[in-house]
1. Kindly point out which one of P, Q the value -10500 was derived from, the read-out being helix-only ellipticity at 222 nm (-39500 (n - 2.57) for each DSSP H run of 4 or more, over all residues; to 500).
2. As an exercise: distance in nm of label points 7 Å out along Cα→Cβ at positions 55 and 119, calculated from one structure in P, Q, equals 2.6. Which structure is it?
3. Quick check for you: by mean count of other Cβ atoms within 10 Å over residues 87-94, which of P, Q is greatest?
4. Given a computed value of 14.1, 41 for Rg and Dmax of the Cα atoms in Å, for residues 63-110 alone, which structure among P, Q does it belong to?
5. Which one of P, Q has FRET efficiency 1/(1 + (r/R0)^6) of positions 39 and 167 (r between Cβ atoms, R0 = 41 Å, to 0.05), as calculated from the coordinates, equal to 0.90?
6. From which structure (P, Q) was distance in nm of label points 7 Å out along Cα→Cβ at positions 95 and 135 calculated, if the value obtained is 2.2?
Structure P
């Protein structure tokens, strides 16, 4: 009996050691963590439309972003129609006082809006944007956060679009997540600043 207990203890210790080593290896080669580190903002796109199944995967990831109290205050409007995409581009450019395409030629725009009645709506919508960008990269697409959604959807033209889309309520534009196939290599990442992380131990 004594030898059985010792044998079991040694086996358990070996299993624990192997599990810890495996966990450490998994953390060092974690695909999700590598995806988060390798994503870049893409500012040049081909005109090729991504297949709908890839877009749906990205959109689904967006819906799983954390939100305050789980209220899911944001909504995502997936724009793949070229005429509507071009209209959004013109409205966005008008806020800048420019005539160039602020969507960098990307064929798809995911407009993230959030309901102002929730106190965490800006943060909720921002987390959705982050999920969309990271998910796009994970499936081989490029993405970039384009600002001025607030100004566009607070304008009479933007409010008319919300009505056309059947969106009722006090929604604020959080961001435009442009999506498509990159037309050039992703930019080299900047070095992380030395004081980015501070431990309080």
Structure Q
């Protein structure tokens, strides 16, 4: 009996000791104690956007000088052309234009994505500001690509309020290009409408 009482007292003392030494922390402050900070794709893309758009703009090649079958994961491109068609799908969330670049005589169709939904990861794949090794895993790398597309929409496309009135206008595009068959998809980092 005496042994059981001592065991209960020791157990209570241990519980009190653990309870007093434990620290309750606010949600979201774990990184201050563990050193592990949650990845914020939006903040990362926002802080990198100016460097990335400058890099793509600075390395862009005239699209008419490229072999469009060798665009791979993407290349930085630029061109001036005439807008042929405006398209709006997914309740206006997936807009695009088709453009005929100057000095291009092939049969490829050039589609410029205008968001707010963008397909592909060509901006992330063309830039060299950050690489896969700068991220913890594939999930973060994928989130970064989506955040860059959101950043381009916020910085470049959305302020222009492009609609069907753009048809027939001259436009200068700088961005990244990928190809599939005879379709070239452009994700812009700079747009000038004349």
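Every number in this text was worked out from the coordinates using simple rules, so none of it is lab data. As the structure is a computational prediction, the values presented were derived from the model and not from experiment. Cβ atoms are built from the backbone, for glycine too; each structure is taken alone.
1. Working: P: -15000; Q: -10500.
The value was obtained from structure Q.
2. Working: P: 3.7; Q: 2.6.
Corresponding structure: Q.
3. On the way: P: 18.4; Q: 10.9.
The maximum falls on structure P.
4. Numbers: P: 14.1, 41; Q: 12.5, 36.
Derived from the structure labelled P.
5. Numbers: P: 0.90; Q: 0.50.
Answer by label: P.
6. Numbers: P: 2.2; Q: 2.8.
Corresponding structure: P.
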